[in-house]
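Presented below are the structures under discussion, each in the form of structure tokens.
Just so you know, all these numbers are worked out from the coordinates, no wet-lab data involved. Remember, predicted model here, so these are calculated numbers, not experimental data. Cβ atoms are built from the backbone, for glycine too; each structure is taken alone.
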Structure P
Amino acid sequence: MISPAGPEPLARGDVLMLDTGAVLKGYFCDFDRNFAIGPTSDAARRAHDALWRASEHALEHLRPGMVAADAHRLLAAGLKMAGHAPLDGRLGHGLGITLTEWPSFTPLDRTELREGMVLTLEPGMEVAPGRIMVHEENLVLRADGPELLCRRTPPQLPQIGP
């Protein structure tokens, strides 16, 4: 994540993870998208599904008045419900004038989540030893829950090529 690609060319069965963002009128976006290069492993498909479901769980339940640790708990619970363990560390963060801002979705962050905050949901998990997959969505927190700021990634891992 947030690093240049290695020298090896992509091959069938690989997963291309884009951890990227852009700036518009001084405001940042920050998102991850994953793409299978040709047919991919069952493990990668299951990981994408688990990450999508964890994000969906948080999108359904996140509300103003919760704290950042609650967002972490929702994302971790979503992964555990899908049978996977979350990565250690944060599972999302604030977003806006800088690429990452407070709050940080960790078990210890007691920052209150307020209406109008721009946040990311960023669950991550290990797919195989030394291989992780992360998924990230951008949202603004409204009175009745999150509003996505970009098109949601599809529930199935997108595939590039046959």
Structure Q
Amino acid sequence: MVSLRRARQDDAADVAALLVELGYPDNEVDAVEQRLAMWAREPAGIVLVAQLNGRVVGTVAVTAIPYLEREGRWGRIVALVVSAECRGQGVGRQLVEAAEAAAGDLGCVTMEVTSARGRTESHPFYRSLGYQDWADRSTRYLKDLVPGALSRKYGARFPASP
């Protein structure tokens, strides 16, 4: 039986290992512990973990961002990962549903999740949950405000589509 709860700082080692599975290998446990502490204080966001037999097997982070052009907020899944051995068992679905509920509690009227084009195994999952691909209607631009913040090592794993 999978149970969900708020992430705690002592989940840092498990969350760091999950982030490696997600494609972020440069996550030291101490740094993840500090980020979990920051998220615990974040009034417009939450990190949840999924536990199976007392072991953390998944995590999701969601934040709420206020609209300027209309009423309400939009929720954004910042990160979602389920351990490889638990994929396909409904853990990701439970995490997304909990993230959506948390976003609703934060006043969100819409929800967003991004997924690199190269993560083709994730796209059917999001579509099955009712998410629509808006890539033909929107473009995403990123810029380093701190040199090196957008790691070329990570970005190189997901080359741009032709």
Next item on the list: Match the computed value 0.05 of FRET efficiency 1/(1 + (r/R0)^6) of positions 38 and 110 (r between Cβ atoms, R0 = 25 Å, to 0.05) to one of the structures P, Q, and report its label.
Entry: P
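semi-axes √(5λ) of the Cα gyration tensor in Å was computed and gave 26, 18, 14; which structure, P, Q, did it come from? Don't skip to the end; give the middle numbers.
On the way: P: 26, 18, 14; Q: 23, 20, 18.
Structure P accounts for this read-out.
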Margin query: Quick check for you: by relative contact order in percent (Cα under 8 Å, 6 or more apart), which of P, Q is greatest?
Written below: P
Next item on the list: Consider the structures P, Q: one of them gives -9000 for helix-only ellipticity at 222 nm (-39500 (n - 2.57) for each DSSP H run of 4 or more, over all residues; to 500) as calculated from the coordinates. Say which.
Entry: Q
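Of the structures labelled P, Q, one was used to calculate distance in nm of label points 7 Å out along Cα→Cβ at positions 22 and 78, giving 2.3. Name it.
P
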Next item on the list: Using distance in nm of label points 7 Å out along Cα→Cβ at positions 134 and 150, single out the structure from P, Q with the greatest value.
Entry: Q
Next item on the list: Supply the structure label, taken from P, Q, corresponding to FRET efficiency 1/(1 + (r/R0)^6) of positions 6 and 62 (r between Cβ atoms, R0 = 30 Å, to 0.05) with the calculated value 1.00.
Entry: Q
Margin query: Using FRET efficiency 1/(1 + (r/R0)^6) of positions 70 and 86 (r between Cβ atoms, R0 = 35 Å, to 0.05) for the comparison, can you identify which of P, Q gives the largest number?
Written below: P
